[in-house]
Structure P
Amino acid sequence: MNDALRVERLSFRYGKRLVLDDIHLVMREGTFTVLLGKNGSGKSTLLRVMAGLAQCGSGKIELLGKDLRSLSASSRARILGFLPQQHRPVFPFSVEDVVLTGRACHVTLIPGKKDREKAFEAMDRVGIMHLAGRSFTELSGGEQQMVMIARVLAQEPRIILLDEPTAHLDFVNQARLLDLIRELVDSGLTVAAVLHDPNLAFLYGDEFVFLKNGRLQSVSSSQKPWDGSLLNAVYEMDVHTVPYGKRALVIPGGDKKSVDHS
């Protein structure tokens, strides 16, 4: 299995504040990697730097073996799609037009028949065809999130980075979206996502990256990602871990003796 994305010796600062420190990370093709950690641990910043939206202070990032800095914006967009945490719609574009903007890296002058077909395929796959003619600004936060997912899919990238993709989604649409991500990964795409809920991460993810204070939290060979002792250290709180299939579910609170049956 080849490397889809490789990060070596990465650091990043906001002014004088060190936000990411000596990050080494490899995402293999056809895997779903989940970034976990407390608020402010550097997860979203790491995703933005990997997407080329923020310049790293030092280190190197490779997409499919190519140095990120050597890629034009258009070339990068053909490889990598990025969904940010928040969207600030200004103009009342239709949902169809918003999704169609995901084809920008494939369009020379104006969108053609193929571009519209890809936009409709993406909307259909996400389950929002019924919203195609609606104004994006009139949708709920959850509906807007599903539209932006379709926009990324219409882009046809080989790597997708998602920053809190389940934000604003109800229980049903969280499951629908994560099932879709699982389908995309099983079909060969590479996906990395920031998730706040470790239970969703362990139910759907393949690989797990833990961040704490801007540094990767190491996982020993004797630990599994859902080990109570590891999660206690990452989240700095007491948790119980309860066996579920071959993995575990996480329950916050309780005494300091985390129930770990993994």
Structure Q
Amino acid sequence: MKVFITGASSGIGEALATEYAIRYNNSDTIIGLVARRSEHLLKIQTSLQETYQVKCTIYPLDVRNSAALATASENFMQQHGTPNVVVACAGVSRGTLTEYQADIAAFQAVMDINVMGLVHTFQPFIAAMKVSAKSGETAQLVGIASVAGIRGLPGAGAYSASKAAAISYLESLRVEMAANNIAVTTIAPGYIRTPMTDVNQYKMPFLMDANIAAAKFVNAIESKRRFVVIPWQMGWVVRLMRFVPSFLWDWAMKNAPHKPRLDWDWL
């Protein structure tokens, strides 16, 4: 099993890397780990290799940099061959309000990371995956979206818009790749306990620990699910969200809690 994962230094990405190492704990398993924070990647690499005897290759980079991702993908394939699964997990969330001029940069960064990061991650692998799929190898692209992409959430315009775009993009990609036997899976998590959600000051229904979520994610990937909401309880919420009339949605969201708008240098 060869897996390439972005956003792997914490949260869902780290949990997915660990889950794959647990399931395929042998020296034939190779996991490529991508994230900006090299010190975190080094710790995870050491932990996975020593605990589960898998091979890990790390690539400290920003998914907004398409050239860096192209170089990393080429390096991974030269060393290990074409990956069976590529998981685009890198993502950011921040409370944003359009009325603040200072938030324009935040909107841009969220869209670049959460949407273009998917494109930058998948594009370098597709040609090689077409070849491997023809020979009967598993070839799968996985994008991590969010239930926040189903309807617009107040105070999360950038995040909701980026995840809505991600869902539509992945659906287009799924249809495009079908003729090449490359599966595309969209995973839309609800609330997962990660550093991204730790800043939320409001109640998060059906909050799930990252390691439990990762096991469910991999189950969905291995079943080649097209679109899945995790946890399943949030899936029912999503079904309701889709069909709520706009005037009722506006009324319900009018006084809904917002993700905090924080001023920090995170770009």
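Looking just at distance in nm of label points 7 Å out along Cα→Cβ at positions 21 and 125, which of the labels P, Q belongs to the structure with the highest value? Between P, Q, the highest calculated value is found for P. Here the criterion is distance in nm of label points 7 Å out along Cα→Cβ at positions 29 and 165, and among P, Q the highest value is seen for Q.
Look at relative contact order in percent (Cα under 8 Å, 6 or more apart) for each of P, Q: the largest one is in P. With mean count of other Cβ atoms within 10 Å over residues 53-60 coming out at 18.6, pick the structure among P, Q it was computed from. Considering all the candidates, the number was obtained from Q.
When percent of Cα pairs over 24 Å apart, for residues 37-140 alone is calculated for each of structures P, Q, structure P gives the greatest result.
If distance in nm of label points 7 Å out along Cα→Cβ at positions 13 and 237 is calculated from each of P, Q, which structure is the one that comes out at 3.3? Only structure P yields this read-out.
Look at FRET efficiency 1/(1 + (r/R0)^6) of positions 69 and 85 (r between Cβ atoms, R0 = 25 Å, to 0.05) for each of P, Q: the largest one is in Q. Identify the structure, out of P, Q, from whose coordinates distance in nm of label points 7 Å out along Cα→Cβ at positions 157 and 189 was calculated to give 1.0. Derived from P, not from the others.
For the set P, Q, ranking by mean count of other Cβ atoms within 10 Å over residues 45-52 places P highest. When Rg and Dmax of the Cα atoms in Å is computed across structures P, Q, the figure 19.0, 62 traces back to P. When distance in nm of label points 7 Å out along Cα→Cβ at positions 5 and 133 is calculated for each of the structures P, Q, the largest result comes from P. A value of -15000 was computed for helix-only ellipticity at 222 nm (-39500 (n - 2.57) for each DSSP H run of 4 or more, over all residues; to 500); which of P, Q is the source structure? So the calculation was done on Q.
Coordinate-derived values only; no laboratory data. These numbers come from a predicted model, not from an experiment. Cβ atoms are built from the backbone, for glycine too; each structure is taken alone.
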